[in-house]
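In structure tokens below, several structures.
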Structure P
Amino acid sequence: MDDFRASNLEDYSQYKLDEIASIIKNLDLVITSDTSILHLSASLNIETWGMLSLHPDWRWGEFNKINPYKTLRIFQQEKFNDWSNVEDQVYNELKKKVDLKMLKQ
């Protein structure tokens, strides 16, 4: 827990949903697990990367057929209880995104 206190992370759990939506609208990218934040940010058309377990909520089976969010990209575990492929994919994609942004400046 001390690592989190020493970081730049902020706790937004005290905010109301409309306040969180206002915060999200000012972001370029949201990276999250399968939470209400994933659905909120994707429904606000903010680029959203969702990290899902190997066996996510049953609704994701339907979402994989037709993704209801045009701004949502899914990163899913390949092996139960092993997030390494998800971490690697998100890291590599984020690095590409940041490198591209730096090149454009």
Structure Q
Amino acid sequence: MGATRTERIELHQRNPKWKNPPVRIEMLECINCDACLRHCPSHFGAIFNHGIDVVVIPELCSGCDKCLPVCPVNCIYPFPEWQEAGYDQEWWENPNTENDPYR
């Protein structure tokens, strides 16, 4: 059985059963409308406001693509070349805090 969102946050690991690549947001194209954040399913909860940017934490993204059709500027892309490299600890502070929109 795959790890829960809370477990993925604690372990900083992507569910190994997910076959679709995570997505990425091209910030040079993004207009910060937050439509993607509002449409990311709460059991994944992969998209966050990070300062003036909107970011996807790939370890939380299942690649379900629910965010793609709602983006008015089409700035969200599949990220098949992503490889787990670890992200700044600062990114991991967003989930499971009072700033977590998926709680």
Structure R
Amino acid sequence: MKMLLSVWIGFVREHKKKLNHKGTIWGTYVAQEFRGQGIGRKLLEETLLRASKLDGLSQVNLGVITNNAAAKSLYESCGFRSYGVEKNAMKYDGKYLDENLMTYHF
């Protein structure tokens, strides 16, 4: 039986000694039929709450494709701030996509 997840968020903490003050949200997904209900915000807020309780963690980073205005707006409304853009960060269907790099500090 194949199970598909409708909503999820991925978080990982850096393991190297000089980097373990940072964590990364490496992906967030809310299926179309669940969008617009605040589920993405709740996932993000819960992830940040749990991350804030990790000893020594002081920031969380993420990247969002520059043309994904809804996601960028959500991240900004939760306290993430942009610190740069990576050109050609991804390639999909033969097209390069830029990624807005964002960070949240506790």
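The numbers here are math on the coordinates, done by the rules we state, and not lab data. Not measured: the values here are computed from a predicted model.
Numbers for the structure displayed
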item: Structure responsible for -13000, with helix-only ellipticity at 222 nm (-39500 (n - 2.57) for each DSSP H run of 4 or more, over all residues; to 500) calculated and labels P, Q, R on offer; result: P
item: Computed 23 for relative contact order in percent (Cα under 8 Å, 6 or more apart) - originating structure among P, Q, R; result: R
